[in-house]
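What follows is a set of structures for review.
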Structure P
């Protein structure tokens, strides 16, 4: 049985879908030109006016938006609606501590929740299900997005947020949760905890919707075996609303992009040339229905492949592969965006030299983050207690900046290998792709 939340949209013929995209794109460009001076100037600088955009075929005429634009326009410079019409913000960490703040009208939230409802329904969710949402709530988009989608499907929703694993397992078993929404690494930890507590045979889970960090097929199969469910991938980013931009169907041959809301392109990250379907490149999104925070040709920096081949699930929307890396230096660690520049900022503010190395690994399906920092000669001659205190101070400062804990190791001066070229700042030992 094929399951769709909005079948008339999810199975819309390609020609009709393209016409809908073109209509919405033309309206969005005109609205952004009128409402967002920052973006109008970018269009003027490129010599483009709304009259030049008559459909999807003209999309490449428009300028790109990047993370740098979001920083430059922070906080209100890209706002597409009056504040009086905005009802919520969501946020993620920025490259140097300045956050991305995304705004939502009530209409934006309704459409976002529709996208998440499509993902839950594609995973087999119905109004008979109990959906346990273990993504973080608050400013992070994971919890609010899946929570709203679960409501729209009609599931009994358990808004657990992250952490407190003992309570998670208690509610999961007592209330008979059938759908689990969280990061894949937390799903793996829940599985191990359930086995240790002897609760594995009490689980009634049938599906898991896991995203916000990279994970391998091997990790998928391991989680499926331990939790007795089918694991589905979901993709999104705060700039575009949050999770639900794309999601896996039961065929699991890539994630269907909700093309009635988002137009996807893949470009060469160096030349910015638009590449054909099937090519590997940087993913670019245009949000054609967002009101408060309209993103046009936003460079995600995620590297992936778009696939327009028909899917046997019956959905006509194109699919994207799992992200295969980044065209910038961002790391995703335990679902959190981490930039080496953030770490460097903390180290320099704490009086440390800019000689450091970031070590990322995955142990027992959980990401680890270690930072090795060379000591100055003054610190090196300190007592063991003083060095230990300095490490602890750096741990606390990094936690305040990143939102996650990193282990800090102060090492002897000049002990980190020097490079004649670009410094090797990051060693990522995870096998993610």
Structure Q
């Protein structure tokens, strides 16, 4: 039997055993993230080309499409790498440090055009083409190519598309023929030919420009052609959207301003039923004239009047110190008179209104007494005696002579009233027709 006083001794100095941790397994996504950065950096040193996502996967051992997408969202790729397009399953994979170089890369632009243009849409604006790109890259591409259009590769043609008041930079994929661009080129070529041919054929009307080279087209194609390159930047149309407008090449603004056709068109746009005689400063302000032509217009009109080179069918007269223009057809005269107006080019009616008093006095003196009344003459005879003055100007100046006291007006009716010719010749004042003129 054991002794109850026996003591059990425990060695408290014995060390406690600890569990050892196994090494942490590498994270495959983190490894892939590093591998992507290293592959792109190595590619940058050895080649000038860019890798697509599928090419990157081929060149990176063990990388799959799922792992690649996960790796691009993890450091270090998250901070250093981006996909050019988040909607393209085979987008370019880029180092963010290379964004500017990629934006200027012709290959990227060609790829965008190939994907964006088609038979139904041979021309697309740059902002449309870059829509799939990630925002930072899109902004760089949108800013670069409009100012470097001369660097576009063969097969890509710069085009300016007009949208409202905006002009947008666009690209035409020449794999798909564009009728308006071809017409635009033909119109410019024809303008250059007409200019070389001589001043009698240049500037010309838009309608004549089409006809001069036998160009056949639809209205829709024509409307587009004058709004795209090269026509929109190399030609000036005096009145936008008017097929009868005068057109010339950029640089010939002063020459265009002196065209008799332009003067004739501007006059007709300003002329009204109530106002047949228009001052040239009002003609020069005609609404719709091309802004680069307007500064030269009034000076050119004055020069043409001085040189007697105004359009056939128009006349000019000076009222006070200002020249005005009128239609020769608005001049009312006796149809049986032998007075004629020469309307051939270079011989239009151009006169100074300061001569009216002298001319009227001479005409009155030649008719004085014809009615059997001394110091009287009839407007039936006076109007055709002064055919160079439009009726509106004739009446205006005669009223001035009346107010000055040199002449007076009166109405003398026979027992049978006025004849049709007499009634037509009358000058109506305060609703009362006056036929006779008396010299004071």
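Every read-out reported here was derived from the displayed coordinates using simple, explicitly stated rules and does not represent laboratory data. Not measured: the values here are computed from a predicted model. Cβ atoms are built from the backbone, for glycine too; each structure is taken alone.
14 is what came out when relative contact order in percent (Cα under 8 Å, 6 or more apart) was calculated for one structure; which of P, Q is it? If you can, show how the numbers build up before the last one.
Numbers: P: 14; Q: 7.
So the calculation was done on P.
For distance in nm of label points 7 Å out along Cα→Cβ at positions 90 and 162, which structure out of P, Q has the highest calculated value? Display every interim value, and only then the final one.
Working: P: 1.4; Q: 4.1.
Biggest value here belongs to Q.
Quick one: mean count of other Cβ atoms within 10 Å over residues 26-33 came out at 18.9 when computed from one of P, Q, so which one is it?
P
Out of P, Q, which has the highest value for distance in nm of label points 7 Å out along Cα→Cβ at positions 146 and 314? Spell out each step's value before the answer.
On the way: P: 2.6; Q: 3.8.
By distance in nm of label points 7 Å out along Cα→Cβ at positions 146 and 314, the leading structure of P, Q is Q.
When mean projected area of the Cα convex hull in nm² is computed for each of P, Q, which one produces 48.7? Spell out each step's value before the answer.
On the way: P: 22.4; Q: 48.7.
It was calculated from structure Q.
Given a value of 4.1 for distance in nm of label points 7 Å out along Cα→Cβ at positions 242 and 370, point me to the structure among P, Q it was derived from.
On the way: P: 3.5; Q: 4.1.
The read-out was computed on structure Q.
One of P, Q was used to calculate helix-only ellipticity at 222 nm (-39500 (n - 2.57) for each DSSP H run of 4 or more, over all residues; to 500), giving -11500; which? Working shown, then result.
Values: P: -9500; Q: -11500.
The read-out was computed on structure Q.
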